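**Q** These are the structures in question, set out in turn.
The numbers here are math on the coordinates, done by the rules we state, and not lab data. Keep in mind it's a predicted model, so treat the numbers as computed, not measured. Cβ atoms are built from the backbone, for glycine too; each structure is taken alone.
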Structure P
Amino acid sequence: MNRFTRNFAFISTAISLLLLIASPKPAAAEIHYEVSIAHPEQHLFRISMEIPQVDGELRLQMAAWNAFYEIRDFSSHVQRVEAYVDGQRVDIEKIDKLTWQVKASGTVKVRYETFWDDPGPFESQLNSDHAFINPAMVLLYVPERRSEMSIVSLTGLPADWNVASAAHTTVDSAAGTRKFTLEAPTYDALADDPIEISTFDEFTIGDLTPPVRVVIHGDNWKRREVETALRKICKYEIKMMEDAPYDQYTFIFHIGKAAAGSGGGMEHANSTAISVQSDAFLPNVSAHEFFHLWNVKRIRPATLEPLDYTREMYTRALWFAEGVTNTYGAYALVRTGLWSKQDFYQDLSSQISEIEVRPAESWQSAEQSSLDAWLEKYALYNQPQHSISYYTKGQILGVLLDILIRDRTNNQKSLDDVFRTMNVEFAKEGKYYQDSLDVRLTAEKIVGGSLEDFFSKYISGTAQLPYTELLPLAGLELHTRETVRPVLGFFVDHAPSSPWKVGSIDADGPAANSGLKTGDEILRWNNSDPPRRLERWLAQQRPGDDLHLRVRRDDTEQNIVMRLGEVREKTFQVAEMPHAEERSKRIRDGILHGTTDPVTAKNR
């Protein structure tokens, strides 16, 4: 290239750069929603959605799942979908259960209504008392434009209602009306920010850095107890993880009557929504949900990415993402003094008792239970012979793995180090881990040796959990007690002021052999009226006792004599070994207090 050509190219490039700098940049596309909650007693969210820069065709979808691993088809709540361009109505066609299509160009406005009145953190609700929105259940999205900014305006609020969300929120009170506007950088970020709208109470735990906002809708709570518990939980978990990965975190609580009988909590990237009947249950759920800040929201399995709202997303890692989060919920409670060590042992004992009495424990692994999470909506699947819980088994596995790591490292390392390492190497690097494989590899890095035997036997496999081998390493032992109790062998359908009827009958039980049939109306019970409290009556009987029933079947009365059956149940109790070795005591104390031993020349 000669000098003239080089100079000409330089001048041309300079002119192009000047024109580029001087030219106005096109505005980034934003998708706007307006959600009206006027007339909340009708339970209808009235939504207007504005989508700019449509080029010939627009597809809209409603999520099939959100909040927990269950296909629920939120489009079943949607009605009256209409589309407009420049104020003129255009055709909108529904092409499958989740998807609508508009053939148009320019800015398209879509209007629709969606009916919600379901309580709890996994639902959405609009009634005269409050509104609670899980956005993915309510707001349509454009599949290929989920990365664009989403802006939501909330209108039609009663005068004394306010809005709480982790999303950036502004208030416009012009012209005597109030409009709350929420902004999220993407649709996915918006979907992960639940919204509470009510006359809630709120306060900020200001001595936490960054601050934590607490929003409470309901009754049956005391601020001092709530604030004290949350401060202890948040401070401990932030200190343990050496990280606070949020600008501001928001707890949204529905307590007492506001919980409407629902319970549980749902984690989000910068918030959680929790329903409890009273503040007595609040610490347990809060400790679990706050730890999700790291485990699952940022330390995240690759099998849950990229997020697909239209289908099941299968992962084998829920034993770790949910179950071991249970472990750390319990750890936070005992290590902050909200639980005594006996509370901790009792909780662990109940998890062991729950898993060990389920016949499915012999064939369903922790990984398979994780994979089958999408089957939990079916009642049959949840029966003891058909499944185990990845929550329950994962919590036990977390404690056993912690003991193993502490034993292998002479109590100088722990499962805490696994989480801190995964936080640095995956979460902070924007990487996702490969299910159980990366959990094992990280733990092996901590212990300096193989853990393949533990993972293959107890996580991907179904070998009997090694309580007798590992618990003593922490100065603990497992006591087993077998109890025998009587059972009827049939279930009773009984509504107030209505006769007792035989509901279902165990196929192999004594009731089936006696000739009792489903639908029989029970007239007399051991020559008396049926007991007012069946459970109390049954607790006073013994297996093999005779039960005399008089029943009506097809307008004919008959007597039936049957014997009560029996069920044998094992219960398990974790207890401290009375003469544990000093090393085991150090491991036990490390688990209870979240400590490890310093590295010295003696124990290096």
Structure Q
Amino acid sequence: MAPLSPKKRVSEGYTLMPAMSKTVVTALVLGLALSAWACRQTEPEPEPEPVSGAVDVAILVTVDGLVPADLRMFGGDVEMPALERVASMGRAWDDAWTAIPMTRPAVATYLTGLAPDRHGVRDDLFSPLSSEPATLATAFAGAGYRTAAFPDSSFLGALSGLHRGFDVVADPLWPATDATRWQPDIRLPDEVAQDFGSWLDTLAEDDRYFAWVHLSGPLVLQMWDLGSEIGLSQDMKRKRAKRPDNSAAQPPGPEDLDAALGSILDHLERRGDLARALIVVAGTQADATGGAEDLAGPGFSIAPGAIRVPVVFGWAGAGKIRAEDEPVWAPDVTATIARAAGLQLAEDAEGVSLLESVPSDRIIIAWSWATLDQMGWRAQRTARAGEILRVEGLEDWTRNLDDPAMEVVEADAARLAEALVSRAEPAAPAVPIDLIRPILEARGLTLNPVPSEGRLFGDPVTRREVSRKLLGARSMIRRQRARPVVRLFEEARVLDPENLGVNLDEGQMVTSRNATRATRLLGRTLELYPTNLELLHWYAHATWGESWQVSEAIIELILPYKPQDSDLLYDLACTRSRSGNLDQSEEFLRRSIDAGFTKFGHMESDPDLRNLREEGRLSKIISEYR
């Protein structure tokens, strides 16, 4: 069975080690200049005739957690000279709208030009981008450009579906699968910049190229600080400060991000490409900690403070650039890059190039399914036209941002409401209840499902408190702080006993220590959310020792909805080994390794693979992949 308590990672507590990228990406020698650099090489694609366009070099830098109001260039205190340097080459906006305030789905929008209700990526972990939509990378590669990706977050690794079209990808660790999964592993920003520079050294002088860089330190720092505030008492903070192993635990912030951006600009300048490069720096989300009564956590809030992000556009070859007071929406960034290079994106991409003006009453929309998928509350969405904002989800309201006290014209409110209704709400993948009901009821569970649209729960202050406690508990799990984690889960459960995330996260945490308790906790939660894939998976883990046959039946129902889930595939390799079906066990094990399950030490000692091991097949498989 897949291990329930993974070994401590080199990045535990965000003490990120410079050698990390060499251990987490497939080695590839990119000429003498890359003899010490690791990355992943994809299968080369045929190079058709280039498409004529004005841009030879395009760089997209997506960033998590930059709050425009904090930056000096927008009147704040945080100095970011490299970002200001990009702005001096073009224009900057401090109130652009992300399409969804979460890392992976927001980046999917920037790479495809599609809003999240169209590209289908709704969270950071469980929904990859499909192989269908065209992306900037596939379009550039098809036009003969060299392409490379440098994401620093495990949310954007090989499981994300975002790597199509890139010749080279240098990415971090695979995301965790246990209760620490919502805290990503990240690479140091200066390491990302070094990898970018090393890749540039391999290119020919006349190569045209597109690169995507992602930096997420500021957001992780937000979560770290809020988690410390919520999860650690002052006494624990003092003790922690004296421990040498925690001395470098804090993740990088905006200044570190800016230093990496400065290094990227310097690499371009040394190569002589800065003057001809189109550079766009775009935020995925802003303040994920929320306001005084707002929800805390990535994707939980669609308040203006979370979805208003900076977009900085630099290109010496630009003509007219959209005015700073005109609205900017995330898909506009994709449209700008595509138009500048003469590329075609998906037919339903809906951005408008920043080189064009847009009507002042244009409607732009942002979504968030995090409250539904993680909390069991209703999903949220919001629409904006000019300064009129409409929010639907946990609470419905329409407001004038210029003056909240100003009454909104009924026709404007109706137009925004109609725009929201017209956009489909994709449902999360789920096991049909008729398929899972017999298994769960045979286990003694009485199903009383929460409505598929989610629950209307509590007042804003209570919701804020629940989200803060859940976020704090997740941060403490990451730092292996068991006591405050249990306390925070208990406090959150008192406020909201039916909360999906609280019960699932605690169930995951205790599965390896107390399977009986985990089975009870996850079982009670399944009575409310019987079709949830992640909940079913962890219930299968908890009941494994009691009846692995039941676990196998549950996992087989889940697999069609998560066919590339390495843990599910590994679990089936284990059950097939136990039942003596070694051919299928080997097949599932190979599929699991191909999907990213590379914990070979665990395989060699896993009692569930004993039959496969005794037949000599396991050692052969491991030697092949190692």
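**Q** When relative contact order in percent (Cα under 8 Å, 6 or more apart) is calculated, the result is 10; to which of the structures P, Q does this value belong?
**A** On the way: P: 10; Q: 16.
Label of the originating structure: P.
**Q** A value of 0.80 was derived for FRET efficiency 1/(1 + (r/R0)^6) of positions 190 and 334 (r between Cβ atoms, R0 = 35 Å, to 0.05); which structure in P, Q was it taken from? Don't skip to the answer; put the middle values down first.
**A** Values: P: 0.45; Q: 0.80.
Matching structure: Q.
**Q** Looking at structures P, Q, which one was percent of Cα pairs over 38 Å apart calculated from, given that it came out as 46? Intermediate values should be presented prior to the final figure.
**A** Numbers: P: 46; Q: 32.
Checking each candidate, the match is P.
**Q** For structures P, Q, calculate FRET efficiency 1/(1 + (r/R0)^6) of positions 86 and 326 (r between Cβ atoms, R0 = 30 Å, to 0.05) and state which one comes out highest.
**A** Details: P: 0.05; Q: 0.95.
For this comparison of FRET efficiency 1/(1 + (r/R0)^6) of positions 86 and 326 (r between Cβ atoms, R0 = 30 Å, to 0.05), the top structure is Q.
**Q** Which of the displayed structures (P, Q) returns the greatest value of FRET efficiency 1/(1 + (r/R0)^6) of positions 182 and 366 (r between Cβ atoms, R0 = 41 Å, to 0.05) on calculation? Before the final figure, lay out each step's value.
**A** Details: P: 0.60; Q: 1.00.
Ranking P, Q on FRET efficiency 1/(1 + (r/R0)^6) of positions 182 and 366 (r between Cβ atoms, R0 = 41 Å, to 0.05), first place is Q.
**Q** For which of P, Q does helix-only ellipticity at 222 nm (-39500 (n - 2.57) for each DSSP H run of 4 or more, over all residues; to 500), calculated from the coordinates, equal -12000? It would help to have the intermediate numbers written out before the result.
**A** Details: P: -8000; Q: -12000.
Among P, Q, the structure yielding -12000 for helix-only ellipticity at 222 nm (-39500 (n - 2.57) for each DSSP H run of 4 or more, over all residues; to 500) is Q.
**Q** While we're here: If FRET efficiency 1/(1 + (r/R0)^6) of positions 350 and 454 (r between Cβ atoms, R0 = 25 Å, to 0.05) is computed to be 0.40, which of P, Q is the source? Intermediate results must be reported in sequence, preceding the final value.
**A** On the way: P: 0.60; Q: 0.40.
Checking each candidate, the match is Q.
**Q** A further question on this structure: To which of P, Q does the computed value 0.96 (Rg/Rh (Cα atoms, Kirkwood Rh), for residues 230-397 alone) belong?
**A** Working: P: 0.96; Q: 1.05.
Traced to structure P.
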